[in-house]
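These are the structures in question, set out in turn.
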Structure 1
Amino acid sequence: MIDVVNLQRKITIDVAAIRSYTQLLAEEVSEANGRRFSVAFISDGRMKQLNAMFRSKATTTDVLSFPHEPDEFDPDKDNLGDIVIW
């Protein structure tokens, strides 16, 4: 399952179309096929915050990815993680 969310207001995003296209791409990549991940569209300001928090860079960036690392508290091996796009 691929979860696509639009958390910004600057541009109109067709979430259903992005979800469909992303699903097609995931089916072509064996590591992603049948596994879950999320794609979030966020504002420039929020991207700058995340970039500072996780990469210690006080600037914005286009894309951040956060791989899911299963552990004893969350053993879900089917979750690949999150992709955040500005």
Structure 2
Amino acid sequence: MLALNVDLYLRRRPKSFLMALGFILLGLIGEMDYWTGREISLSIFYLVPIFLVTWYVDRRSGALISVAGALVWYIVDWMGAIKYSQSSYPYW
């Protein structure tokens, strides 16, 4: 029942609200990912705002959020000074 209420609530929100929510979620996930460091991977959580925006806004906006999520993930890795065995791995 709660899932139906959440679904109905999100369907009634303007697309701009959902996009802003997606970017805010990306920022929060990126912040948590930075503070947890290498020991805990939060990479799966980057999919939540991508799914949300793709489902409730459109595919084009979902693609935009996915590119933004990849950028946030890359920046978090760079700021955390994570070292990879190959220099090309962060771009993969």
Structure 3
Amino acid sequence: MDLGRAREEILRKKEEEALRSKMKARALKECKTTLTAFAECARGRTISVVWACKAQSREMNECLHQYTNDEVFEQQKQDYMNQRRAQNESE
């Protein structure tokens, strides 16, 4: 692999942060229903939220995990790298 190609395979910190932000935004959008259910359950509670909203918390976390795990990030990163590579080749 030549040096130019190696550089294409590395994400800058800002690019990685942007991808993580995009991933988080998608998760929040896709899990809006479970987030709302947890927020409604938690409203007006303090310490009791831990046991009173356990089911809603579990559902919310499972939903968020579907969209924010390492596998999803790696796929998103690969898609971004492919787009960047295609753009560089067309220039």
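None of the figures in this text is laboratory data; all of them are computed from the coordinates on show. Everything numeric in this text was worked out from a predicted model, so none of it was measured.
Annotations for the structure displayed:
- Set 1, 2, 3, criterion relative contact order in percent (Cα under 8 Å, 6 or more apart): the highest-scoring structure is 3.
- Answer label among 1, 2, 3 for the case where helix-only ellipticity at 222 nm (-39500 (n - 2.57) for each DSSP H run of 4 or more, over all residues; to 500), calculated from the coordinates, equals -9500: 1
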